Structure P
Amino acid sequence: MELRVQQGSVTELETPMLVVNLFEGVSEPGGATGAVDAALGGQIRRLIADGEITGEAASVSVIHNPGNNGLKARRVAVVGLGKQAEFEPENVRVAAALAARKARDLNLDSFATIVHGAGTGGLDLDTAARCTMEASILALYRYDQFKEATKPKHQVGSMIVVEQDAGRASRLQELADLARITCDAVMKVRDLSVGPGNYVTPTYLAEQARAVAQQYGLDITVWGKDELREHGMNAILAVNQGSIQPPAFVAIKYTAPGARKTLAVVGKGITFDSGGISIKPAERMEF
């Protein structure tokens, strides 16, 4: 999904769906939600009074715009942020994810959102924006390359983050670039993690690592069985005796300009583990 930032008024943005938010217990919304409510002639306040919009965490309500008012969005989704006293970044992630999935459920090609939690929520702009952006993208992740396509599955093409203030909008664009990088990396790892063991083999894992290293100009070393034996890495070789697939040890190195510290991140890289299947009772092996 494409991620863009647009400076301007929430009421003037033309979009299939505009996402705003509400804390639980609030009867008179303010900020961007209040501006949208005013453009809708108080419709959000009326639905709050009727109990249809509650602001509870993990809630989302969609209002269809009749088009005879000052709002250009065709729909408004009000996501709940929960109780303000219990508010934390995870509430933003849940709300943003629900909104993105609602857009997909409605077969929308795009939608727009404000940043959740940076106003009365008390979060700094960077935290609120990254939570909003990353959760929206990651919520739409699917791993279905081995599923038979009975009918095409809808994909949301783009999301716009709208911000009135020019300075904040400029910072949001920088954060959007970071969020895109983060989400691309997370989804790549998800593909490797959830891929079936007969497909994501050590050889495949090494091939993917080489592709990433080549794409981003990283140094990479891949050792096979001979190199592992030469360097005395017998634990890996011992575990590998239970598989017909050859092992692969992968080391990727990135040297940042002006770096003063060295950081090593170590992962097991196990693509399939049969040990647990052998020693655990079958009746407790639910997925």
Structure Q
Amino acid sequence: MEDFIPLLRNQIEDEILTVRRLVPVEETYTVMKEAEPFYFPGNEIGVLVQHGFTGTTHSVRELGQYLAACGFTVYGPRLKGHGTHYKEMETTSYQDWVASAEAGYMMLQEKCSQIFVVGLSMGGTLALHLAHRYPETKGMVLINAALEIPDMEQVTDWEEPRFLEAIGSDIKADGVQELSYEKVPLQSFKEIVKLMALTKEKVPAVSCPAKILVSKEDHVVPPSNSQFIYDDLSSSDKKLIELEDSYHVATLDNDKDRIQRETEEFIRRLT
């Protein structure tokens, strides 16, 4: 009997491990500090400010605060799977990110008579999607918007590794760090490539006024993306502006004050 008890214990432990492998435990993740969504109530002019791929609202919060100080109603959503842990991001799709953006747009629609969309990197991709889906969009400001990134497209056929090194914090200014993931799920790269390809096809059908801000030097999104957007937009009111002193995360970089002023000027001119 004494010999049987250890064998029984081992058998039970093996069965428990088998069940755990077959039925994955759902992990819960807390939102990072400064990665929370932000909302600043203001006037009838609504501005949706969207962060980028693997990033957080931290990268666009200062821009949002500036626009709120101008009197606008500002909302910065946290895209699903962002601002928690890269393992959670792995479980989300580009449709989830689109849904987060659309939910933010609809929230502002309930409170405001005019909506502007602003986006950094993939946030710019989502802004293009929203301008296409909602033609009544008053205008859009795109900051290093992403439609085609060859380095990402190269990994779409890979099956491993599960996680790759991060792409965040491409910032020229000394001592400035973006709050983002330290690793990126391979599956998430595949998802953003799908989103960019689908959005690229929609660009010629977008006709709302646009201000396109592009860093002269960007180590994440080739600056040619912004030129393509400018050339292909149907908008009669569009402007392409080069940022001389910033890398990819320009909203936290040396040109952040200019971005804030350019965005305010654009919104005021159209309202």
Structure R
Amino acid sequence: MNIQQNKPAETGSTMPAGETEILRLDAEERQKLWKQLAAEAERYFVDVEELSVTPPMDPEAIRQNLASFRFDEGVAPAEVTDFVVTMLRKYQVQQAHPMYYGLFNPASSTMGVAGDFLAAVFNPQLAAWSHSPIAAEIENHLISTFGGLFGYDEAETEGTFTSGGAEANHTALLTAITAHFPGFSEQGVRSLRGQPVFYVSSQSHHSFLKAARFCGLGTGAVRHVPVDSKLRMSAGSLADIIRKDIRDGLEPFMVVASAGTTNAGVIDPLQQIADVAREFGL
């Protein structure tokens, strides 16, 4: 079967009748595809421990497999699904494997898969509240609830979901610099009195360097604090560096502590670091 089919548009379809349906299958074909996907998902969860935890590092073999696809002719949904599943079972770290102990790639959960499926089907758009009021309110409800769990006043807790740690770090940096330098939001870096700097552990995620570039601060604004023998940020060294930077005319505005570093999963001495930040008004 070729997925480029000339069929009448279904009721509710936004495509005119008779146009080629490349991505929108009819009800019968959709049901076949859903069954195939569900069967493959169940097979994966059942026999993942029989797969290799790590993939073979063979880019040439992967490229040869991909080269078999041509974009001037259609491929049946079942065929392309089989291909993708086969490739993922072989050429990917298998996070669901019981011998996988990686830090940042958690195994899929049943409800996580269900949630992703529903999000893909309904495709809620959160750019404006009116586009998907329920999705926007779900976000608000979860943000305030988790804020309460962290000790914040739920009624005053606001935020947004992010795509991951890098976007979250970028958001934190923008929030901190805007709070510390009121003119930054409107006038940007030209409103700052001097070179702004913020402090991270030498074990921190490199996305802070990227965030500093995005915000126009440059990587020179990122101050790396030494760690102790357990790879935790040294609160004493942090205080010393901040004092020196202030004497040198720099403008400290934020301290970043890690509750699980990228390299080793180490938790910095959060309370001690918070005390230092509070001492200097950061």
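Upon calculation of distance in nm of label points 7 Å out along Cα→Cβ at positions 67 and 179 from the atomic coordinates, which of the structures P, Q, R produces 1.8?
The correct label is Q.
For distance in nm of label points 7 Å out along Cα→Cβ at positions 99 and 243, which of the structures P, Q, R scores highest? Once distance in nm of label points 7 Å out along Cα→Cβ at positions 99 and 243 is tallied for P, Q, R, the winner is R.
Values in this text are rule-based calculations from the coordinates and carry no lab data. Here the structure is a predicted model, which is why all the values come from computation and not from measurement. Cβ atoms are built from the backbone, for glycine too; each structure is taken alone.
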